[in-house]
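Structures for review follow.
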Structure 1
């Protein structure tokens, strides 16, 4: 299967990519800063697409020919309103992926209780909602805090 991984420079994405390669998938990663991948052992085994999730042309190019998208990107570090940045990014991805004929989204969000949510959890939930409503079949996983060696929370 030809898959796209967003968030490949993050903790989960960086561990998912080698597993996808081991399973025989053709992997393209979509990153803003390709140099962040120069030291990963799987660098030469993936196609690197550079761009920003808010840039429709870059997203269109990244999803071209892809069957599934692993959506692991987060805009928590974005300057200004990260909720707006995440909303714009996921809406761009949803629109371009549907237009390109992507057959599946796999999304990792956070657990969220009923009631009032923090800005972070509200944004994570909204990203999942946009993907689920995109018209592209979507698997939306919800996880609590993921901690392991090398993760921001662990370190």
Structure 2
């Protein structure tokens, strides 16, 4: 069954490669149907991958090989909630270590330019703490980080 809402992500000929990486890296992700061009067309040849259906953490997506016209920006990102430092490290290191780049506050980009927020639940819970002093300490700790350090976040929560 086709989802009523599917996120369409624009790639420059690398949609299948990206989908395969996401499926191998992010839990609850998979590659679905690959649609290939039935004949030659102005920007490609018969058999080229046009679109790829895939899921990222259970979210249905389509990768569209639309060319170099529209690169990814930070205006769109996947936010992946992690349970501990081990999961945070595994996802962060897979994305950054495969040609991606670090950013601030738990954000990074993959090699295709798509932004990711690798967000430990401890961070989300700490910023949402009903005690404003706790939330402030957690937020200020996060502002000094690239990859989130769960132990430092927990220390900030504890004061």
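Comparison across structures 1, 2 (criterion: percent of Cα pairs over 20 Å apart) gives the highest value for 2.
Looking just at distance in nm of label points 7 Å out along Cα→Cβ at positions 95 and 119, which of the labels 1, 2 belongs to the structure with the highest value?
Working: 1: 2.5; 2: 1.1.
Going through 1, 2 one by one, distance in nm of label points 7 Å out along Cα→Cβ at positions 95 and 119 is largest in 1.
Rank structures 1, 2 by distance in nm of label points 7 Å out along Cα→Cβ at positions 23 and 127 and report only the one at the top, that is, the highest.
Numbers: 1: 1.9; 2: 3.2.
Comparing 1, 2, the top value of distance in nm of label points 7 Å out along Cα→Cβ at positions 23 and 127 belongs to 2.
When FRET efficiency 1/(1 + (r/R0)^6) of positions 47 and 143 (r between Cβ atoms, R0 = 35 Å, to 0.05) is calculated, the result is 0.80; to which of the structures 1, 2 does this value belong? Numbers along the way, then the final one.
Values: 1: 0.80; 2: 0.10.
This figure was derived from 1.
When mean count of other Cβ atoms within 10 Å over residues 15-22 is computed for each of 1, 2, which one produces 16.2? Attributed to the structure labelled 1.
Computed from the coordinates by the stated procedures, all read-outs in this text should not be read as laboratory data. None of these values were measured; they are calculated from a predicted model. Cβ atoms are built from the backbone, for glycine too; each structure is taken alone.
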